[in-house]
1. One of P, Q was used to compute P(r) over Cα pairs in 5 Å bins from 0, in percent, for residues 50-89 alone, and the result was 6, 26, 41, 24, 4. Which label is that?
2. Given -8000 as the derived value for helix-only ellipticity at 222 nm (-39500 (n - 2.57) for each DSSP H run of 4 or more, over all residues; to 500), which of the supplied structures P, Q does it correspond to?
3. Please compute distance in nm of label points 7 Å out along Cα→Cβ at positions 162 and 314 for structures P, Q and give me the label with the greatest value.
4. Could you figure out which one of P, Q the value 31 for relative contact order in percent (Cα under 8 Å, 6 or more apart) was computed from?
5. If FRET efficiency 1/(1 + (r/R0)^6) of positions 74 and 362 (r between Cβ atoms, R0 = 25 Å, to 0.05) is computed to be 0.95, which of P, Q is the source?
6. For volume of the Cα convex hull per residue in Å³, for residues 138-305 alone, which of the structures P, Q scores highest?
7. Which one of P, Q has mean count of other Cβ atoms within 10 Å over residues 34-41, as calculated from the coordinates, equal to 16.2?
8. Comparing Rg/Rh (Cα atoms, Kirkwood Rh), for residues 58-153 alone across P, Q, which structure shows the greatest value?
Structure P
Amino acid sequence: MTTSSTPAEARAGAILTIDLDAVAANYRLLSERVAPAECAAVLKADAYGLGMVQVAPALSAAGARTFFVAHLEEGITLRALLPEATIGILNGLMPGCAADYAQHRLAPVLNHAGAIAEWAAFCRQQQKRLPAFVHIDTGMNRLGLGPAEVAALIADPSPLGDLELLGYLSHLATADEVDSPLPGVQRDRFRSALDRLPPARASLANSSGIFRGAQFHFDLARPGCALYGINPTPETGNPMARTVRLDARVLQVRHIDSTGTVGYGATHPVSPGTRIATIAVGYADGYLRSLSGAGSVWFGEQEAPVIGRVSMDLITVDITRLPDGAVHPGTLAEVIGPHRTPDQVASEAGTIGYEILTSLGRRYARRHVGGPQ
């Protein structure tokens, strides 16, 4: 592929294509799997790097009614896109900002006793029961009410009477590890707390938790990564549709005619007869530096390994095995696509698919295809 369909794409070093129909299909698959429980959608980090402005309406059209983001500002942006949705703020109630949540009809996830007290006091001040979730920590030891706070809330749940309790949440730490016993332990701890607290909806399953079985679904599932094509079941094939493709442009083809090295640090030796393509993507674009000498790109059905270090703006790949003339300035190389999923790129980089997606750069020409018409 050497041409681009818009002037912006022609000017860009790389083109990121995001398939909104695939995102919607992933939501429908997950929703069917958790039924009769509700399936929410997590849109934090700009919809895991795919673009909240475009992704949120596509998910809403696919049937999503409850959404979660991490930050208050993300929630304010999402409210403008989805006026009628239920929106939970996972990072919770920012001190002194209760009025902002109320103004934009956002539900803080109350992560500690102090947050419950502050939100309850604000509700009393406003003489109105305002929505919120309560987070019960069952083993992550990150956010959420710890065991002592849960016990205190069980002993005196009266603060919950001042607010509109949308539900209790907890978060699985090892749902993607098929042999880990911790998800079952967390499920039982969660159920034990629920049995002693005032009744409300409950939510435990993340993307991988959904595939742990119905005993993890409760009333509301909260998938994130699976919506965007990351494999929620690493031990098996990926059941999710692929949602992104990244093509980066070749800037130059170099024919090596003397012994030397490539790139910063002179880490990769080259000899006469080697052909190198320099491609316009680097760690400033989310192509991680740890892919130096480890990643690869594809030209059609032929693979070309990354050689030398990934730099800020460029990578170099060995195209010696490709036919002479097959690659030239302007040719687009598949960086993520049919031959290299985000999970595979992540494996080569020593990380997880989440980081690959959320690191996708802002210098790309972004092309959203499909979605609501």
Structure Q
Amino acid sequence: MQENLINKRNSGIDVLRGIAVISVIFLHLNIQVPFSDTYIGSVMPQMLYKLFFWSGYYGICMFFVVSGFLITTTSLTRWTALPKVSLSGFYTMRFARIMPLLAGLLLILSILHLTGITGFVINPERTTLGRALFAATTFHINWLEMKVGFLPGPWDILWTLSIEEVFYLFFPVVCFLCRKEWHFVALVSAFLVISPIARTLWYQGNGLGDKNNFAYLDAISLGCMAALVAKRIDVRKWALNAFYIAGWGLIVFILLFRRTANQWHLIATGLNVTVLAIGTALVLVSMQKHFVSGRQKPSLLTAGLRFFGRNSYEVYLTHMFVVILLVNAFRLSELSGEWTWALYISALTTSALLGDIVARYFSNPINNFIRQRYKPQPVKILKE
């Protein structure tokens, strides 16, 4: 049973990741060419407009929860308990998944910067190419942006990767030091208090103070705790259904009812992200339990979201190439605002296809080669 599970994908997680990455793409498109230029966009209620086209930030927050959940679930599957996590094995797996595509991306971005392609050139008044490369490869591009301001879009998206990778650097060390899993839970629970403060009170003159690493560790930590609950605690079916309904209720509340969240001071206190993360964690527990029990049945209605979710890392890192190219072509064509539909659909479709091609012919083959070549133990991994 266990051997079969670790070779299958949890389709529910792919749905969540698909929703998250699509929200990011729509945000970046809407910044460049507002969907309000279309008739439907102009008459759409503001709460729905924000839901569809201004939810990229919340999509990133959901990514953080899923990342914490997956890394903990994978570690429990491979090493049976968090204190048993192998540092060398863990770092090898993370290197194989993250670094090949990141290195390829940075090479392409460097070439485009040096050739002066619009949308890819780093403003020399802010920083240099060498400094940006150093920040990207040592996972502190978020701190660089906090200091100098926004980098071009294809570089800017790496701030989230920096936060995740620093977490991955410390995760196995913390697991080793916490000799009991409840020690780990007690430690990461502190971020439920620390992170909202870090999101709201970390001052930065350019308004990017909330990109600090502490600001989203509550979301990642809740993902870790959800994985432990799904693995260690027997939850009855009715409770799992309650988790699922309550989780989606919290997600929808934060995404859709932003005015109410603001009136309740959730945004001002940074608790909006915490509430969203709790909702995502509850949904993940329910999805994982149904997945393990074999009750999870992928729906054709979610096939598109699952396609995005399967390659969410590749889509996320490459979608800005598509956005910049198609937005420039759209502007040069001087089409009317109603053609914004075509831009959005084309960008979404092309981003999905590009991500699939990159995953299929570049990142996955290299990932598999490294993992097979330096496999720490003869156990197959949970697909990520």
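Rule-based calculations on the coordinates, nothing more; no lab input. Computed from a predicted model, the values in this text were never measured in an experiment. Cβ atoms are built from the backbone, for glycine too; each structure is taken alone.
1. On the way: P: 6, 26, 41, 24, 4; Q: 6, 22, 18, 14, 12, 9, 8, 6, 4.
Structure of origin is P.
2. Numbers: P: -8000; Q: -23000.
Here the read-out was taken from P.
3. Details: P: 6.2; Q: 2.7.
If we compare distance in nm of label points 7 Å out along Cα→Cβ at positions 162 and 314 over P, Q, the biggest value is for P.
4. Numbers: P: 19; Q: 31.
Computed on structure Q.
5. Details: P: 0.95; Q: 0.70.
So the calculation was done on P.
6. Details: P: 188; Q: 154.
By volume of the Cα convex hull per residue in Å³, for residues 138-305 alone, the leading structure of P, Q is P.
7. Working: P: 20.4; Q: 16.2.
It was calculated from structure Q.
8. When Rg/Rh (Cα atoms, Kirkwood Rh), for residues 58-153 alone is calculated for P, Q, structure Q comes out on top.
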